[in-house]
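**Q** Structures for review follow.
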Structure 1
Amino acid sequence: MCRPVRCKTCSKTTWAGCGQHVAQVKAVVPAAEWCPGHAKEERAASGGFLARMFGR
């Protein structure tokens, strides 16, 4: 079952789970609060756990 979760990049709502119930999650989240998705470069630029920990 899918559930709403907070996006680590933009802090808006996205989903986690099997992927078969995304429509049900989107039905309870206002469109303005839904995460638009992010390119791999944008996620990589934010750095991983160790990069954030050491300030790189």
Structure 2
Amino acid sequence: MDKFLTMTVFCRVVELQSFSRAAKVSGISAAMVSKHVANLEHSLKARLLHRTTRQ
């Protein structure tokens, strides 16, 4: 995966506090957003976000 895109997607998730909103703004699926975040977490060997189903 493109590291710049992964970081951009991660920043959007943090800014918007939502995987689905980040997906919409980025023009990709929520599943792809999740893959980008998981890839970043794996490469850093750290959990970056606390995931919940509802706010």
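What follows draws every value from the coordinates through simple rules; no lab data is involved. Treat the numbers as computed from the prediction; the structure is a model and nothing was measured.
**Q** Quick check: -7500 is what I get for helix-only ellipticity at 222 nm (-39500 (n - 2.57) for each DSSP H run of 4 or more, over all residues; to 500), calculated from one of 1, 2. Which structure matches? Mind showing how you got there, number by number?
**A** Details: 1: -7500; 2: -21000.
Derived from 1, not from the others.
**Q** To test your reading of the models, identify which of 1, 2 gives 73 for volume of the Cα convex hull per residue in Å³ when calculated. Could you put the intermediate results ahead of the total?
**A** Numbers: 1: 92; 2: 73.
Derived from 2, not from the others.
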